[in-house]
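Q: As structure tokens, here come the structures.
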Structure P
Amino acid sequence: MDEQAIVKRHGGLGIASFVLSLAVLLLFFAGTAMATLLYVSRATTPAPTLTIITGFSLMFLWAVSLVGIGLGIAGAIDRTSKKVFPVLGIVFGAVTALVGVTFMVVGLLVKGPA
């Protein structure tokens, strides 16, 4: 029997997971920096609209990181593709999701300004 070597290629789901998770990770930390700057400049009372937009954008990015994790899992299940990008997408998405959950829990536990 002639067995030909199957050349594995990077699958589209894995690449999409990696790119999406990396972009979300970078935007999440940029949004966190923005939220920190808004909190530090609290003495000048930032516009509540800007604070709300920043909070909702961070929650949206958190939800998109879950989509990236799902794409990574789907790419990792595919037997015909390489696993590098799906695993990196899962890792970056999981880091973003865990940091987001940590921020939400800490935000709920910390008492606001008196």
Structure Q
Amino acid sequence: MFIRNAGTQISGAGPLNKVVTSAGGAAGVITIAAVVDKRHILHKLVWSYNTTPTGGRLTVTGGLNALDLDVSNAGPGSLSINYVCIANTAMVVTINSGGGAVVGKLYIEHQTEP
């Protein structure tokens, strides 16, 4: 796993990471802002809920098609992927509310093409 300060991007460097923990019963969202003439690429998703969720779901938008996954177990779960966003488009990764006081956690590895 490659971990680097999420606020720093070095030209030509490997993937960066972002982490979010939702409040109980709320969604957690990671937004990677659009960059002029560049595309974001999502390489890895890791998620968990602290207990079995009701309506657990992961979504990624910014590409030609949204990635939409149902999550029915507390986790953890992971997915290695090369989800490529459209140039000049923000990438938004969301772990939906797990219902009630359920807490969701989301970790991503991504990069912006040089």
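Just so you know, all these numbers are worked out from the coordinates, no wet-lab data involved. This structure is a prediction, so every number in the text was calculated from the model and none was measured. Cβ atoms are built from the backbone, for glycine too; each structure is taken alone.
Q: Could you figure out which one of P, Q the value 0 for helix-only ellipticity at 222 nm (-39500 (n - 2.57) for each DSSP H run of 4 or more, over all residues; to 500) was computed from?
A: Q
Q: Match the computed value 19.1 of mean count of other Cβ atoms within 10 Å over residues 61-68 to one of the structures P, Q, and report its label.
A: P
Q: For structures P, Q, calculate distance in nm of label points 7 Å out along Cα→Cβ at positions 29 and 53 and state which one comes out highest.
A: Evaluating distance in nm of label points 7 Å out along Cα→Cβ at positions 29 and 53 on every structure, the highest lands on P.
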